[in-house]
Structure I
Amino acid sequence: MFYFFTKLINKARRDKKFGLLFVLMVLLFGVIGNSICFYVFERVVDPSITVSDSLWYSVISITTIGYGDFNATQLGSRLGTLIFVVLISLTAFTTTVGIIVDWTTDLRERERRGMTKVNLRNHLIIVNFPGESRILQIIAEYSLADNNTSEIVVISDEIEQLPFSMDNVTFIRGWPLEEETFARCNISKASQVMVLSPNYLDHRSDSFVASIAFVIQNLNPEIRVVAECLDPKHETLFGKSENLSIVHTIQMANNLLVQEASDPGVALFTHSITSNEISANLFSIPVQEGLPSGKTYGEISKKIVGSGVNVLGIIREGIVISEIGDLNHSIGDIIVYVSENRKSWSEISENVSKF
């Protein structure tokens with residue numbers, strides 16, 4: 001009998017699902033068996049002992065705490081304690097603790113290697129891992145934007161685990177063209193996705209990024225996607241979508257190099273307004289209702305500059321307009337401005353109306 005019980009315990013240690021159920025049943029059996037023995041034999045000498053007292057004694061004995069408020073004095077209850085507590089329940093109890101510790105360790109290891117599923121909401125998903133320094137910079141800038149505390153999920157199939165550890169960053173290892181990978185990222189509840197180019201030396205990676213963006217938009221048409229495109233000629237690969245933004249990083253870097261060569265100081269200013277680590281920041285806001293009719297952006301700019309808002313230009317139907325002096329405002333336009341802090345539409349419209 002004892003040999004058979006030992007075999008089952010060893011199997012429980014190997015098979016955790018079977019093991020947890022088995023040892024819990026053994027624990028329950030031990031608690032009930034010892035409680036019955038203690039209640040039957042000890043009640044003979046102490047009629048005040050209740051069923052709850054017997055259960056309390058059993059549980060405290062099995063967990064090895066042993067307060068001493070109850071103890072077995074009769075031969076029957078002592079034999080019950082020896083069999084049900086010492087021989088059966090203590091082994092099951094230590095096995096239960098071992099299984100729980102193993103499960104916790106396995107879960108942490110699976111999380112570290114990106115094999116689990118996240119249950120996050122309003123999180124940012126970063127697809128692909130072009131390098132540790134670049135990912136860390138993106139995370140730092142994103143966290144500084146409006147003091148953002150959102151969780152971040154990084155997807156990649158090219159690394160086994162993240163080379164760094166951050167409390168708000170989770171890793172998911174998987175092929176970024178598979179629905180299962182994004183299901184583990186809880187794509188339906190995410191707020192934004194950034195799709196990075198996996199290889200800046202290979203412009204063919206644009207087709208890979210475009211395919212990922214297509215998969216994401218099919219899985220969640222409402223999510224905002226920011227995709228990196230190395231070659232502007234490949235922009236047609238991405239199609240057209242209101243929730244898709246394309247960033248030509250290499251072209252922007254090249255343009256900035258040439259501009260700085262012609263006009264020293266442009267690079268420093270650009271770095272300042274595009275970095276959340278420096279006071280001045282670049283923001284955008286869509287034009288909504290609330291402005292007096294017939295107002296031009298030139299008039300609007302003059303009225304809100306006093307509140308620290310410097311309008312750089314307007315985006316209308318995908319076209320950037322920098323000459324805005326005589327341009328009438330229109331709902332749906334996007335105002336791009338520089339300010340120390342993001343402004344709400346109510347703040348802007350209020351400042352325009354009170355002058």
Structure II
Amino acid sequence: MIYSFQLLPHANIRYRQVQDELNRKELACMLEAVGVSSRPYPEHFGNCTFLSMESEELSDSVLQFLAGHSCLLLMFTRNGHAFSPLPFQAASFMGPDLPEILKYKGKTNPAFTRMMINCALSAARLLPSERVRVLDPVCGRGTTLYVSLCMGMHCAGIESRSGETAEADRYLQRYCTTLRLKFRRRAFSETVGGRGCPGVEYELAPDTERFRQGDVRVLQLFTADSLLSPALLKKRPPDLIIADLPYGVQHAPTHQGSLSDFQEMLSSVLPAWAQTLKAGGAMALSFNLFTLPRHRVISALKDAGMTPLETPLYASFAHEVEQAVRRDFVVALKT
């Protein structure tokens with residue numbers, strides 16, 4: 001049987017030029033995770049891009065998982081040039097606009113974030129559900145958290161800049177209030193090593209009935225140093241860590257007022273992040289190849305006790321974002 005997956009074209013023209021290959025690799029990772037040994041390949045019909053594959057008939061549970069692909073528009077079975085649409089769509093616990101509305105400099109593309117999450121889920125052999133917890137230890141204003149909520153997962157974010165966490169908090173309150181979504185917000189503070197770490201916790205549901213039934217997702221947001229993640233997340237350790245590392249000089253880590261080496265930054269934070277992660281969990285880190293070579297990221301992950309996936313399927317997701325940014329990401333397991 002031939003399956004064809006129609007893809008959404010990305011608004012960023014640079015990203016669109018490599019979209020076929022990135023989306024193909026993402027789908028291949030997802031197929032491997034559910035035990036489907038088929039190699040997807042890109043096809044073009046008119047102005048539409050498809051990923052196609054041949055396999056035995058896929059179960060509804062597999063199709064539902066594949067429907068969560070980051071750029072999927074429609075799924076079809078195919079007989080020659082006759083397309084028969086499949087009635088599956090990605091489950092969305094919150095409105096799909098949640099990760100899209102808030103705009104700010106340095107924001108990670110939500111579709112790319114979802115790709116990283118899908119590849120990390122696939123590596124850990126997990127399906128997105130209320131049992132999965134996601135941590136972004138450098139969360140900025142929360143794009144990874146909003147994508148995780150949409151996918152039906154609990155999430156937590158850590159960010160050292162109070163202005164970023166305050167804006168994320170304001171945005172989520174406005175979003176829920178405007179759409180009349182049921183939520184409960186609680187401000188708190190954790191003391192770690194004698195330092196106070198302010199935080200906010202949301203319990204959210206898409207409607208009142210689900211909230212009453214306890215069908216909620218929890219989002220936690222900490223204003224703290226990510227080195228403190230083992231203590232902050234001790235009671236709720238994450239299954240996945242998804243992080244978009246600094247891209248360039250304007251976002252580079254500093255030490256005593258001067259720029260410090262990205263390798264030093266990784267070497268200092270990765271052991272703490274790895275300690276925070278559940279055994280069997282996965283970590284996906286994206287970075288700028290112009291400032292942080294892939295082999296250095298892999299080396300730092302190994303030094304932290306993680307197992308980077310270096311098979312051809314996970315070997316490279318490199319692509320141009322802009323003139324000064326060539327982005328890639330690495331997926332690693334805590335074995």
Structure III
Amino acid sequence: MTMKTSDFYYDLPKELIAQTPIEPRDESRLLVYNRADNSIEHRHFYNITDYLKKGDLLVINNTKVIPARLFGKREGCDGKIEVFLLKRIDYTHWECLSKPARKLTVGTKVIFSNELSLTVTKRGEEGIREVEFHFDGVFEDILSRVGNVPLPPYLTKELKDSTRYQTVYCKVDGSAAAPTAGLHFTTELMEKVKEMGVDVAEVLLHVGLGTFRPVKTDSVETHEMHSEYYEVSEEAADKINLALKEGRRVICVGTTSVRTVESAFKDGLVQAGSGNTNIFIYPGYKYNVVKGLITNFHLPESTLIMLVSAFMGKDETLEMYRIAVENKYRFFSFGDACLIL
């Protein structure tokens with residue numbers, strides 16, 4: 001039976017969309033859902049240690065958000081151009097979104113500062129462009145001076161501290177958005193979790209257009225995911241495979257970690273390596289690795305709520321969201337979290 005995108009709609013009052021992060025990070029609320037009996041508990045994120053146990057394996061995404069939002073002008077023109085970095089192709093070439101897209105034809109040059117400019121090299125669909133950057137020096141250093149934090153469009157308030165849109169365990173530059181489930185962890189809470197005997201495996205997925213792109217098709221199955229770069233180290237693969245072999249719980253922090261480990265699962269094992277994944281997880285998908293999930297509350301009709309629905313059931317997911325709305329949980333990137341076991 002064909003699933004409709006509209007099957008994943010829920011009504012969300014605008015005032016429940018979190019505009020600022022909670023301080024401290026782990027003071028956010030935590031909805032705990034037990035799939036065995038469909039029971040729900042209302043806690044705070046620092047209570048997560050009550051639900052983790054020795055032997056569990058927590059999988060985290062150690063990607064780091066780059067200042068991926070750039071404002072410049074076309075050479076010889078006054079109009080402002082906004083460019084949003086999505087995915088690095090090589091040292092000088094990137095895949096980007098641009099606004100207004102119609103003005104960025106192949107060969108167009110955009111100047112951001114006396115240190116940084118680009119030339120459009122290829123035109124894609126839905127505003128996507130491939131570009132070549134021109135600069136002298138280290139690109140990342142220049143970007144840190146010229147670029148801006150790429151907050152989602154539903155966040156209307158200025159973020160005073162840009163580190164609040166990074167996890168405390170971020171390491172590898174490359175994401176256009178934060179893996180937001182991890183924003184709830186403090187350094188102290190992560191240490192407490194490890195002291196309990198919970199192991200941690202670090203994987204990498206650079207969040208790109210797959211997160212931002214809305215589902216525009218009426219049928220879920222016809223939606224195409226944009227690819228994102230991922231890496232799974234030998235150490236991480238060994239930890240996950242040992243946990244699976246020994247029947248221990250593999251609990252992913254965020255949908256990006258889920259997509260990474262499920263993409264890397266081949267021939268009965270999580271394979272070490274790197275590449276691009278466009279995996280699209282929706283109801284009917286059989287999970288191979290994940291036994292628990294820590295995640296935020298996602299947009300209606302998004303691929304992320306579909307992924308959660310594949311894990312716990314569509315009706316159960318929508319009922320959990322209804323209860324979250326009723327109890328005035330905070331939604332989206334700076335919102336509250338849920339733990340699904």
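Bear in mind that the values in this text are calculations on the coordinates, not laboratory data. Keep in mind it's a predicted model, so treat the numbers as computed, not measured. Cβ atoms are built from the backbone, for glycine too; each structure is taken alone.
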Computing helix-only ellipticity at 222 nm (-39500 (n - 2.57) for each DSSP H run of 4 or more, over all residues; to 500) gives -14000 for which of I, II, III?
I
From the coordinates of one of I, II, III, mean projected area of the Cα convex hull in nm², for residues 182-309 alone came out at 11.6; that one is structure I
Distance in nm of label points 7 Å out along Cα→Cβ at positions 158 and 262 computed as 4.0: which structure among I, II, III?
III
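For structures I, II, III, calculate relative contact order in percent (Cα under 8 Å, 6 or more apart) and state which one comes out highest.
Values: I: 10; II: 15; III: 25.
Largest value of relative contact order in percent (Cα under 8 Å, 6 or more apart): III.
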Here distance in nm of label points 7 Å out along Cα→Cβ at positions 174 and 302 was calculated and came to 4.7; which of the structures I, II, III was it taken from?
II
